[in-house]
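These are the structures in question, set out in turn.
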Structure P
Amino acid sequence: ATAVRIAQAKQRVDRVPWSVVQRYGVPSEILVGVWAQESAFGQVQGDYDVIRSLATLAYDGRRREWAEGQLKNALDIVIDGRRSRAGLKGSWAGAMGQTQFMPDSYLRLGVDQDGDGKVDIWSTDADALASAANLLATEGWKRGQAWGYEVILPAGFDYAEAEGPKHPWSYWAARGVRLAQGGAPTSDEAAEGAAVLLPQGARGPAFLALPNHYVIRKYNNSVSYALAIGLTADGVMGKPALVGTWPNDAPLSRDQRIGAQSALTRLGFDTGGVDGVIGANTRAALRRWQVANGRLADGYLTADLADELARIAN
């Protein structure tokens, strides 16, 4: 969540209709964060023919069943007269409009907020934002609760617990975890199961992820995606900047990511597939390897660690 992105979101947060916030219980700051992340506030929606894109993915075969289902939904959108074939534009993967909905989400969750008889998530901001709010509410957004908090971890924190089982605040507080800005979660938040996240390992900021963080991940199951939305929303709300600093690590190449997954799997720490995507399974496998080898088990893959794993496995 860069300062520029937060400033852009602040300029647009008033475009979220108050009736949407009231009906769905999702704060306007979160919705403008989704809008920023999905399409840069509608500016980058994708210009691919959605039906052609989904037909290609169905033919390609790797996600055939999923793509065929989405293709049928896209055809239904056109056949039912909801959108013209020419107007059905989106990403190469078939995600459409300002909120990048797949066709099934559009049919199930799309909202005609302006009441003109069409769910226009492409050019009507209100429809797009209400549809995003409906998705988050349907996935279980907890009204009145934060998505999470930055936390400070104590010396000697057991990093193997990160991204693990969720616990109420009392569990983490007893282990010396504290909120970076002081105070405590609300009583409702404190009663919820929450996990500690370390998106850039022990050297970067740490977060307590509450249920609403995981609701955002129903939109796109990525820690960095959900954090970007949450931190953008916090910035729009005027919350203080992070206490922790992000390490300036060069991003890993796809070959390095695949090599590390292959190495971990060969060493007996199954990553649940070798696809070049460093997700929860790969981070958990890396933590197990770090624990077994007496390392600080933060599950964070650096270039040096990727190279070391490749050497050991070979």
Structure Q
Amino acid sequence: MKIAAKPSVNDTLNLHALPRWITAGPQGTIEDVAFASGAALAMVDIVLRDGGGNLPAALLRDRLAMKAALACLKLEGRNETESDIRDAVCLSRPGDALGPAGDMFAGWRHVARLNLGISVWVDGFQRSLPEQMRDQLSVSDLMRAGHAHPVAHAADVLSNVLTQFPREEAAALMLADICLARGVGWPFAVPIFAAHLTRRNVRDIANGQGDALFAAHTAVIAGSGGILGMASDLTRRMAKIRTIAPKLRAKGADDAVALFLRTDAVSPSIALSNLMSDRAARRLCDRLVDLGAVKELTGRPTFRLYGV
């Protein structure tokens, strides 16, 4: 896969929302939504390539993986919240069972961290599929370009997988996101479809009754707006952390800050245990909160989690 060259645009902070003509324009035909989704995707492409190095892209993908996990849990009839997922993942020790919610997020996080520029990702992802899919589905065959347009290819992948495996919605949506990323030339998958396709969209596509291409284009439009807003917010937060980092004197502080800039949520006593003592980790997190660099996410007096 060839990674496309970076555009010569460095000030991505100002690209914080889609223009109104994309979000409020006429979208009654496939031509309308295809044009709008292409324009939206182009804006996201510029932001994600971030020539100035101002966007914490890994953190953005981690947050989008969280949204995708929540959406897939709802498709399965579950009602876990972000807090439930964070507790399951962040408070577990190596080898602990994460439960259905934690496993779902771990799966999406894995997808968002796959380096699509290295071919070994295909075999690794193939092995991670549910057993029935692993034996009957070829990831490499699905990824072979069947369309000039990335959204059309992603829609075909989504439709093909859901038709064969209607109860494996998460895997189908993951494959669609990977396909889109490869088509656009992104080195990592960016979770878009799961959070912006409705339950009815997914069910109709699985039953062969829905228009997968139309639904995929509308999902890209909706998802792109959210990505631009989140990217702009995280860019501002990263700039603040960069101004604060030199004030941190604790041993391991630089590595801790780097962890915050790539991870949705951090438990001081677990995630930072290899960098500093529990007490030092709690002090560092409290200091970062006082400086406005991170937030405490739980509201609890104990078992706290922190994130940018």
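With distance in nm of label points 7 Å out along Cα→Cβ at positions 55 and 111 derived from the coordinates and found to be 3.4, which of P, Q does the value describe?
P
Hey, Cα extents along the principal axes in Å, for residues 31-102 alone derived from one of P, Q reads 34, 29, 18; which structure?
Only one of P, Q returns 34, 29, 18 for Cα extents along the principal axes in Å, for residues 31-102 alone, namely P.
One of P, Q was used to calculate Cα extents along the principal axes in Å, for residues 127-278 alone, giving 59, 34, 27; which?
Computed on structure Q.
Moving on. Supply the structure label, taken from P, Q, corresponding to helix-only ellipticity at 222 nm (-39500 (n - 2.57) for each DSSP H run of 4 or more, over all residues; to 500) with the calculated value -18500.
The read-out was computed on structure Q.
Which of P, Q yields 24 for relative contact order in percent (Cα under 8 Å, 6 or more apart), as computed?
Checking each candidate, the match is Q.
Coordinate-derived values only; no laboratory data. Keep in mind it's a predicted model, so treat the numbers as computed, not measured. Cβ atoms are built from the backbone, for glycine too; each structure is taken alone.
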